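So, here's a batch of structures to check.
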Structure I
Amino acid sequence: MEAVKLDNFLKVDKGIPVPLYYQIKQGILQAIQEGALKVEDMIPTEAELCEICGISRPTIRQALGELVTEGYLYRLKGKGTFVSKTKIDAKFLNKLQGFNQEMLEKGLKPSTKVINFLCVPGREDINAKMKLEATEPLFYLERIRYADDEPLVYVESYFPYRQFQMLTNVDFVQSSLYQSMRDLAQVDVTRVQRVLEAVNAKKRDEDLLGIPKGKAMVRVQTVGFTKEGRAVEYSVARYRGDRTSFSIELQV
């Protein structure tokens, strides 16, 4: 495969107070954003980029390394460096929105695989998050969420069994959890608390999501509350770091 020419995007100016590696990085990002570099395109080798830019290999290596770490590029040993698929920007930090709705708004086809949906004994740590007695049984819902048939996130959800027994026969391949709570139990989740944590992929993540063990992921813990302030759901989601990003919008 022939590398895409990037000469027009890699005009380095050594006379400005901007690090050279950063200029290279931004030039490659611009080429991706403007469509000169497309998904799966191979970029020039480090030696070729050194010749194009007239700078040292460590500087080139730093620019490429950051782009790989941030998920814009990926390397194949013995073959080269290639453009990754565009990350999906998750907006759920700014608003309470279902996965399916968010993917549809981005022009992607959402789908769900249900691995488990069953009643399990209460767990003291999880029950405490919903202020339940330690022995109170829980529903356990285990799912993989997809966008355009690509697995993006593995989700484990817990909610009180006695309060939501009417959800026993819900098909969560087709149905939203919060919508089902609203329609069948008249319980409306109006507020959530979320905690994000950077983690590394485990063997199970590799098996379920196809992300290599050790790669970056984002672990999101969520507690869902009603308007009265009652916690009715706790979930842990593990997002692929190579395919998702998260943005927060603040008003000052």
Structure II
Amino acid sequence: MMKPIVVLLVGLLAWSCARKEPTGAVDAPAVTPLVQVAVYDTEVPEPSGLAYDPRRNVLMTVSDANSTIYDLDFTGRILRSFVVDGSDLEGIALSPAGDTIYVVEERNQLVSMFSAGGTKFFSFPVKVASNAGNALEGIAVDKRNHLFIVNEKLPRLLLEYYRGQEVSRVEITASIDLSDVFYEEQTNHLWIVSDESKKVMKMTTSGTLLAEYSIPFTKGEGITIVQDKIYIVCDTDGKLYVFQKPQ
């Protein structure tokens, strides 16, 4: 009777050693390419940041070359432009009421607020970068008027602010840099574009990565979503790229 018992014990020991215990690690989502549907030239020098005004049905971008805010149609044509009191403009967002334009100034590490006509209200500092050349890059606003701000790198940060005060911050490790952020009201998610990583990341507002999508160029500096299309502006060639939004 001893031989069958010994064989059973040896078998159980071998199974126990071979069985892998769960590590608790979560696999990163697969990176899939966005489907490009159109590309348009704009006459905006070094466009950076992108927002959508649903009341006027126009896109909005800024130029860090000339401190100007531009209204664009969906083919990149300039409809209106006005110079504002600021420098090194990088990101742009519009308040839910449509009465306040938020812009980030990278080297000054400021968030500045303007009227719809370009009159400056005030600014507040967001000094989180260790290098002023890799500082604030993008901004978005949710329905509660909370601001989501991305710092390019050193460190790569997603920050949440309310009434000029920091609410939270999280370091983003899924990309080389962060270039702009868009808040999607329907899902309460964020979409972040990375210039150097050539991709778009879908995240929760607390920074949890949900999905990743590749794009075929660097210098994607602004992102917004209108219905089923993703719009991205490229800083180097001044083009407006249009992609199909993934389901």
Structure III
Amino acid sequence: MLIITSTDGTIVRAVAEGSGPPIVVLHAGMNDETAWRRVATHLTARFRVVRVRRRRYRMDLDPPPGLAAETADAVAVARALGRPVLLVGHSSGGVVALEALLVAPDAFVGAVLYEPPVVVGAPLGGDANVRAQAALASGRPRRAIQIFLRDVVRLPRVLAWLSAVLVAALPSWRRLIPRQLDDNAAIDALGDRRSAYTAISRPVLLLGGGRSPQHLAERLSALAEVIPGAERVSLRDQGHGANLRAPARVAAVVAAFADRLFV
């Protein structure tokens, strides 16, 4: 376990494996650093892979609203590694990664962003997140995550219902429901940042899945239009969880991009 102190004094925890040029991974919502363990196994022979446990999803912390603290954590980890890193951000972790690229571009050689759900015009969650928060406050966590999966993630209704039943039945996932809704609220509070992202000066690869909800592809397209020189790769037969379902393919994309940047 790698232990780093962030700018506000909070201890950042991460798993560091392998040797070589550093890759820092920020996981998606409703998850922790273990979600990228299988991808890491395909990279650690040539890279030092650091999988951060985001403070939003640490039950030993009460993280502040917004994304600023997690952005600072990402920068602190990068600086602690002693050289610019390749940042990999998945879903909401990708939104954190975008902000980190703006705050401290010198800390990074570039970034791979896997379907970050950035706000494009209308809020990401909006009224749906408000309804989900209300369901959670009334003691209905299954209903809360069902609303989130159906109306924010935009899974098909039956799949959203089945997934919500599973999440609510498992304590390890159920306890993360409030954190996921807070994560969504933080992205909405950040707002539409496309004009800011025109200032990103590091190479960016936008990764998507051909089977992901359509709105995620549209958000990637919006980013591709504003981030200078952004590249795009699609895993056509994968969705939002290719890190779990096709880890070798995700690792190959990351490694190929890293090889071009670490020269």
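Values for this structure:
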| item | result |
| --- | --- |
| Source structure (of I, II, III) for distance in nm of label points 7 Å out along Cα→Cβ at positions 39 and 223, computed value 1.1 | III |
| Given 3.6 for distance in nm of label points 7 Å out along Cα→Cβ at positions 79 and 151, calculated: source structure among I, II, III | II |
| For 1.08 (Rg/Rh (Cα atoms, Kirkwood Rh), calculated) the corresponding structure among I, II, III | I |
| Test item: helix-only ellipticity at 222 nm (-39500 (n - 2.57) for each DSSP H run of 4 or more, over all residues; to 500) calculated as -2500, pick one of I, II, III | II |
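Just so you know, all these numbers are worked out from the coordinates, no wet-lab data involved. Every value quoted in this text rests on a predicted model; they were computed, and no experiment measured them. Cβ atoms are built from the backbone, for glycine too; each structure is taken alone.
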